[in-house]
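Take a look at the structures listed below.
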Structure 1
Amino acid sequence: MTLLASDAVVLRTWPVNESDLIVSFFTRDYGKVKGVAKAALKSRKRFGGALEPMTQARAFFAERPRQELVRLDQLELQRSPLSMPVDYTRAAVLSFYAEVLEEALPEHDPQETVFRLLLAVLEQTSVEQPWMPLTYFSLWMTRLMGWLPDLTACTLCGERFVAGEASFHPGADGLFCPLHRQGSGGLLVADSWLLAQRILRTPITAFGEEPWPRRRAQDLRRFTLQSLERHLERRLRSAEAISRI
């Protein structure tokens, strides 16, 4: 048995019986891990307040040979999502982060860049400012998973875009020029197309003071969501909740 510890963010929990939980958590050093937390629903000392999705904690766990699940011994709370005000929108955005990571990340595969991205967007996701970090996370996750096409040129012919003419389609990978537009696909307006390129070269803190109403970059979020769902081969329930806001 190997005893391990790492900074982590809780993604999901499932009850096993009246007191145990299976916990999926994303660690800085070991990637996504699933473990059994014995008596988690009864032990406030070992897990109290640290089992909420998107909680940042120090995780202590043990790997056992030929066992798929680790033994999760303790979560030492570092930061709770409940330390900031929560409304329906912020809760839905936090659920989106958790669901995308749960579905996209392989088990036991360290993803330091993704972990740093998650910490950065959690820092910025507030009741007052949910849409900017959601946009930032969606675009960067699409890129880090290797699913983001070249934003500057048509996927089919290589023709470089002019701002406002790049289009996308839910059933096709890539961005397309007017000549190769796919059916009734969506269009990335000029502001969103330019913004996407800024996001990929600029830290999230640089956007913190910009006004970001819900409609800003809505088409960019739709483009990245369609790409994520296409490659994950499933609909994201949290995205449906966000769409109803």
Structure 2
Amino acid sequence: MQSHAQGHLVYAASGVLAVHTERGTSIVPANRVAWTPAGFTHHHRAHGDTDMRIVFLPPSLARLIPDHPAVFHASDLAREVLLALTGPRNYDAATPGYSRSARSRLLRVLVDELHEAHEQPLHLPEPQDDRLRAIARMLYENPADNATLAELGKTIGASTRTISRLLRNELGMTFYEWRTQLRVYHALVLLADGHDTIHTAYACGWANPSGFITAFTNIIGTTPGRYRASRRTTAPASHLPTAVKSSG
């Protein structure tokens, strides 16, 4: 666990990242970028062969981004700026680096891109109520569990109405939305580990692959098959042998 005086953006040029804060878990596949504001205690977890890029923002730019952890769509331009700010030009002594003014301009372009992007539904909020925490533990441990809300409520001694109200008040989601996001998170991990679409669908609780493909595409913006293919073919030219590249 750590925290920083400056807020930072995290991008997975390959693999899948999870950013954990006291507010919940942000899931970061290759077409998303996660934002953690200054002062938030957090930790990162990588799934698969992950090339993790970090860019710190000065307060003058951080104020243009929400003051809470969030996930944004990474446009093609935002992706290229992130790779440029964390690529070999910043670390190779034989290659001239960016001047301070050039870096400032690139950071401004990056923040402008994120400012225009919509927050993505890839943040799993952390429940505070003990009853919701108990359900969350069960679903995290076994995402394929198809128990109904009533059945889960019976296990923890709470009614369906009570749990639905807690979900709405604490997380701003229905039970279906919450469980679907949690399952897609697990699906990203399995796909990053090399599992195919059919195995992933059943392992995450879908009755058939087509239902999984629809839910995955609605949240991630591409099909599981295309997502797996992109992980194999889009390794950036600026890839370094180190696991983490940061830009401050």
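What follows is calculated from the coordinates using simple rules that are stated; it is not laboratory data. Every value quoted in this text rests on a predicted model; they were computed, and no experiment measured them. Cβ atoms are built from the backbone, for glycine too; each structure is taken alone.
Summary table
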item: Comparison of 1, 2 by distance in nm of label points 7 Å out along Cα→Cβ at positions 45 and 205 - largest value held by; result: 1
item: Test item: helix-only ellipticity at 222 nm (-39500 (n - 2.57) for each DSSP H run of 4 or more, over all residues; to 500) calculated as -10000, pick one of 1, 2; result: 1
item: Origin of the value 0.25, where FRET efficiency 1/(1 + (r/R0)^6) of positions 109 and 157 (r between Cβ atoms, R0 = 30 Å, to 0.05) was derived from one of 1, 2; result: 1
item: Structure from which 19.2 was derived, mean count of other Cβ atoms within 10 Å over residues 165-172, options 1, 2; result: 1
item: Origin of the derived value 42, 28, 20 (Cα extents along the principal axes in Å, for residues 29-100 alone; candidates 1, 2); result: 1
item: Comparison of 1, 2 - label where relative contact order in percent (Cα under 8 Å, 6 or more apart) is highest; result: 2
